Structure I
Amino acid sequence: MALRMIDHGTREYQQMVNLRNDIQRKPLGLSFDAAELEKEKDDILMGAFEDDRILGCCMLTRMDPTTVRLRQMAVPGSMQGKGIGRALMIFAENIARDLGYRKLCMHARKTAVGFYEKLGYAVAGPEFVEVTIPHYIMEKTL
């Protein structure tokens, strides 16, 4: 498995969008619009690949000079439990540190809280609903 940065607009980026759409949007009856995807040009896009096939992805969005937000973490259900998500998280944290960020935050789906807690993240607020799903804000000092 290779972890690498993804450039917006490339074939790898389209694989990333397709993966996120299949896992995060279609099951909720949602889809991406062009304006939403255009905003990702300034984000740090990452993927895990086996040859040319995407296995998982995530992105980092700058919140302020010291904080970056993890977004759109996606690993297919059939690939979960194989270390892909963990590897992506470590990669994302290292990139964030290298860029000078000191805190990583996220809106974690309630079903994923345990996964993030094992990686040192803590719930930082009450449960809330986003895209019809219960979420928690989670944070970690890098």
Structure II
Amino acid sequence: MLAIVETGGKQYQVTEGRYLDVELLDVNVDESLVFDKVVMIVAGDQTQVGQPYVEGAAVKAKILNHGKDAKVLVYKQRCKKGYRKKQGHRQNYSRVMVESIDYPGKLVAEAVETKVKKPVKTVEPKVETVEIQEETTTEE
């Protein structure tokens, strides 16, 4: 199951049990938060697309830590003018662990998944027996 969540002006694809780095959030470490701007949910064959958001859907997550990305250098220069400018930037982020994805009809979808499991079809290998005939030669 996966969901597309909007936060910090960007959209992220999330799945349960995975972490993701988002724009810096004003939440302390080890606190939980809920993303309620869920744009789309895909659960097996079932897909729900919001207009603009899926009603009643939420993604529960926990803040693991806050940090800074690698430095990005911006260098500007005008040719033959003696103009040079070097600037660095490190973007702040929050690392979030996705704990669960909740949406309307989740219990029904899980019940249908467990109830309708396709039986595993076993295929036995086809074995052919080949008889070898010895050639008999007659000497004259």
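Laid out as a table, the results:
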{"quantity": "Distance in nm of label points 7 Å out along Cα→Cβ at positions 21 and 61 - highest-scoring structure of I, II", "calculated": "I"}
{"quantity": "Relative contact order in percent (Cα under 8 Å, 6 or more apart) from the coordinates reads 19; which among I, II", "calculated": "I"}
{"quantity": "Source structure (of I, II) for helix-only ellipticity at 222 nm (-39500 (n - 2.57) for each DSSP H run of 4 or more, over all residues; to 500), computed value -7000", "calculated": "I"}
{"quantity": "Comparison of I, II by Rg/Rh (Cα atoms, Kirkwood Rh) - largest value held by", "calculated": "II"}
{"quantity": "Which entry (I, II) yields the derived value 0.05 for FRET efficiency 1/(1 + (r/R0)^6) of positions 5 and 125 (r between Cβ atoms, R0 = 30 Å, to 0.05)", "calculated": "II"}
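No lab work stands behind these numbers, since they all come straight from the coordinates. Just so you know, these numbers come straight off a predicted model, no measurement behind them. Cβ atoms are built from the backbone, for glycine too; each structure is taken alone.
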